[in-house]
Structure 1
């Protein structure tokens with residue numbers, strides 16, 4: 001069924017939400033006061049639907065950013081819009097989580113009470129995006145009375161508040177080092193206020209974990225171990241060598257802040273007296289629960305685990321596909337892609353063994369390996385930068401929209417290298433004060449055979465995430481829309497970009513580079529199999545690792561990192577392939593309908609400008625574009 005308009009699409013996904021208030025915490029004053037005023041005003045006047053919607057959107061915006069103050073800073077939301085955000089950190093405590101669920105759930109109900117058919121201008125699009133994605137984000141919270149509803153990534157439910165990849169022990173240092181500004185004395189003071197709030201955020205998260213464990217939501221033993229390793233790594237160095245402290249010193253110096261030594265002294269006292277002890281309290285508790293932690297990887301074993309995973313699949317894929325259906329799509333795609341890889345391997349003389357075994361052979365060949373030395377890591381980073389420069393040169397042939405913001409390639413911080421993905425991306429600040437950042441994990445260069453690096457670069461930077469977010473940040477959208485993210489379309493776009501890079505000629509006369517691209521696509525198909533395997537079919541961690549190594553040919557360390565990622569981010573890995581398949585399906589429809597008049601630049605730009613919106617809205621937008629282009 002194809003929605004006739006954006007309004008119809010919104011109603012399709014409203015079933016994702018069924019949550020009501022939880023707990024007995026009194027909601028924060030600012031968002032609730034605004035909500036009460038809105039309700040009173042709406043009851044006393046017969047305003048237009050547009051006016052009612054605008055106020056409801058303001059209410060939801062205040063509630064969201066009040067409860068997610070780091071995201072307010074990240075997205076440049078003014079204190080005038082959402083007071084009391086610039087000097088706080090998100091509460092991960094039970095009280096904070098309860099308030100967040102209640103406030104956002106109430107704000108969503110107020111917006112859903114509006115008839116979207118009565119809205120004008122761009123409001124129907126905003127309505128569809130906000131209600132669909134907020135409903136999806138809150139759906140897991142309607143099932144599970146544990147975990148964290150909104151994380152540092154935004155609309156992202158975490159069943160384990162503290163884990164090895166995200167949550168406060170990872171997100172707070174990254175936020176302070178990369179997104180909290182330190183350009184003058186006033187900002188240095190604000191930095192110290194937020195630094196002093198770290199202890200409370202960590203202690204609140206620890207309380208949250210204790211309660212979750214008491215309810216039966218204890219993380220797997222390997223997650224507990226890896227999470228403890230992150231904590232221990234952060235706390236191990238002397239305070240004056242701590243990454244937060246050294247980063248603060250560097251930025252004070254770069255900005256030429258007066259009395260920098262005094263600010264530094266205060267920061268050191270907070271880190272040594274408050275922050276590191278809070279990390280150690282978390283480390284002590286993780287050590288305490290580790291002996292009793294189970295080894296099963298899937299969330300099927302958690303309270304309401306089956307329903308929770310179903311909610312996560314809906315949230316992370318913008319669809320009603322069942323885990324069994326997703327699993328089969330993955331198996332079918334694995335078979336198709338493996339066949340294409342086999343043909344290239346055969347043509348290059350690699351004929352013996354499975355595709356996975358032959359890829360393992362390639363991964364270990366000296367010609368494809370960066371030395372695991374300082375020089376080798378520098379060469380890896382330099383090659384990634386050169387790949388960005390090369391594809392940027394021909395970008396105008398494939399896109400009408402060029403990125404306004406620059407992108408930098410940086411190594412993943414050492415304290416999180418052991419558990420971080422091979423690469424990831426952080427978007428630029430709207431005012432240009434912070435570039436887009438493509439983070440490369442250089443812990444072990446074996447993770448990056450030379451023939452695989454280009455595809456990772458195109459996914460994380462151009463034409464992938466950086467081109468998408470550069471376009472998104474520039475748009476004149478409400479702050480809440482800017483902060484929202486559809487996992488399926490955002491990651492689907494980046495995976496589509498990998499194939500687009502091949503079509504742009506990036507692998508011309510480079511069969512191994514194209515093999516690396518197919519291996520990356522195979523990896524996303526394997527994710528469909530492994531994620532659903534662990535969380536719905538009760539696969540073990542080891543079964544998932546073995547499957548990934550056998551099918552893809554990745555080295556064991558990469559397979560372990562990936563599988564342990566799916567264990568703490570259930571459903572997230574499904575969005576890549578399902579999103580890409582939908583985009584390719586829509587492009588096929590456009591090519592068939594428009595024939596010789598099909599314009600790849602116009603198609604790509606149409607997608608690019610809605611690449612964070614839910615898949616049904618993407619579908620609606622592209623089909624509207626096809627109708628208009630065919631007139």
Structure 2
């Protein structure tokens with residue numbers, strides 16, 4: 001059966017040495033050695049790799065993030081038509097997979113790949129009715145992310161890469177224009193983001209378009225995008241890959257694009273935002289206020305958690321976790337000899353100057369150094385808890401100035417799969433009063449090792465799964481692992497200082513509060529001030545960070561529920577394994593089992609752990625030493 005082009009070429013596998021796998025029928029022999037037919041899983045893997053290549057054709061920017069320079073001169077098509085073509089393609093792809101492959105003939109990992117490819121379609125189809133509900137031009141929207149993409153991901157190694165850079169710069173007006181059209185359609189349909197999102201976007205637009213070459217004064221500082229292009233041109237000159245005359249030509253062309261169509265697109269966007277903000281509600285409202293808002297929110301929490309949980313169930317889980325963690329925080333507070341209530345202790349650690357670095361460049365450098373010290377400490381302990389370790393490097397740095405927001409969440413940006421670009425742990429450092437010292441250790445482990453950097457790097461480095469699984473993300477898995485890592489780091493010897501341990505609990509209760517507040521806003525119609533007050537009453541997080549966080553929940557409904565739900569599921573899976581295996585439980589093997597599958601939906605993670613447990617029990621039951 002001619003399933004697909006490449007498998008016609010690879011329908012048999014030549015094995016020059018060694019035995020063929022026992023689950024594969026051995027065919028005839030040839031001058032090269034035994035020939036065997038490929039297993040159904042091997043055939044599926046090749047087919048899925050072909051399909052993933054086709055999927056990447058929809059996103060040249062994703063290719064660049066992965067270090068692939070195919071279509072390096074193109075930006076994504078962001079129109080609704082492109083969304084529809086992508087969904088139609090995925091439907092066809094899944095239909096072919098179902099018809100051409102025998103699910104029962106696949107091994108366990110093959111079945112997982114099959115299930116994940118189907119799951120991706122299910123997620124896209126559930127989101128399709130709400131394809132234009134997501135707020136576009138808010139904090140960190142495309143007006144900021146496009147310049148950030150060019151700076152972070154458009155690598156320039158040779159002159160052709162400069163041509164591609166200029167091509168992409170010239171397309172930014174097209175992308176922003178298409179997204180502006182979608183925003184206008186949203187507004188007509190009664191879908192408008194909170195007023196503060198307009199304000200965030202306008203501030204970011206002003207920062208992106210400040211400085212040279214966007215104004216007439218050459219005495220102004222360079223804009224970040226202009227600084228980046230100049231730096232990449234100069235690097236080619238320094239390495240003798242570009243002569244000075246050509247370099248000046250490229251700089252002139254870039255300056256013309258930036259001060260021409262690039263700036264015009266930002267000015268058009270700014271004008272519309274300034275006009276449309278007048279129609280935004282005076283007080284932000286949850287998505288319950290949108291057309292079909294309740295069903296939209298249900299779709300969002302299902303997508304974020306990968307579980308069938310209702311808003312009420314998530315809210316109740318959050319309330320119970322907040323109560324449990326408040327009790328633990330009370331115990332840690334007593335270790336500090338603080339005399340006063342827990343609420344008074346919250347106020348103390350939130351406001352006392354000893355818990356903050358100065359709001360100076362020296363203070364910011366001290367903050368970065370503290371992060372690196374904690375990451376160095378935990379790195380030495382990783383081999384005791386993990387068999388598989390990441391090869392990619394990690395750097396900690398400040399967010400670029402044009403997208404920096406006081407109190408905004410720190411975050412991780414993946415490195416290139418081939419190691420050519422390190423993973424980056426970014427911190428918003430414009431207001432150091434939002435970065436408490438007692439939070440540093442906890443957040444470093446979440447964003448770095450053993451958290452996001454470790455999990456995502458290991459996933460990208462997997463060589464024995466279809467390529468799409470090295471890049472597939474589910475928020476519950478990725479963020480749940482980050483939060484699980486904070487908890488695990490305590491077991492690994494971290495958080496020796498009681499204030500840092502308090503910070504760990506503050507980080508966990510922060511995510512438990514999210515369950516309450518996110519569902520409160522979007523399902524129970526909480527106001528912004530009620531959400532802020534609940535947060536302040538139940539955590540020591542600085543008020544500036546709290547207010548920034550609550551605005552984030554209004555802007556990205558459901559996303560905040562993934563962290564704690566994901567963590568609880570990892571803990572449940574580990575408890576299940578520890579109970580079933582008893583003294584035979586190996587934490588390194590457990591973590592490798594979880595991490596070597598990629599960021600799968602929670603039900604698939606549990607099923608994988610169950611298969612591992614069954615395998616461990618079966619092995620121990622036939623081990624002759626086990627009977628002694």
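Each of 1, 2 could give P(r) over Cα pairs in 20 Å bins from 0, in percent, but the derived value 17, 50, 29, 4, 0 comes from 2.
If log10 I(q)/I(0) by the Debye sum over Cα atoms at q = 0.08, 0.13, 0.14, 0.18 Å⁻¹, for residues 171-370 alone is calculated from each of 1, 2, which structure is the one that comes out at -0.52, -0.94, -0.97, -1.10? Structure of origin is 1.
Quick check on the output: 14.9 is mean count of other Cβ atoms within 10 Å over residues 91-98, derived from one of 1, 2. Which one produced it? Answer for the origin of the read-out: 2.
Rule-based calculations on the coordinates, nothing more; no lab input. Computed from a predicted model, the values in this text were never measured in an experiment. Cβ atoms are built from the backbone, for glycine too; each structure is taken alone.
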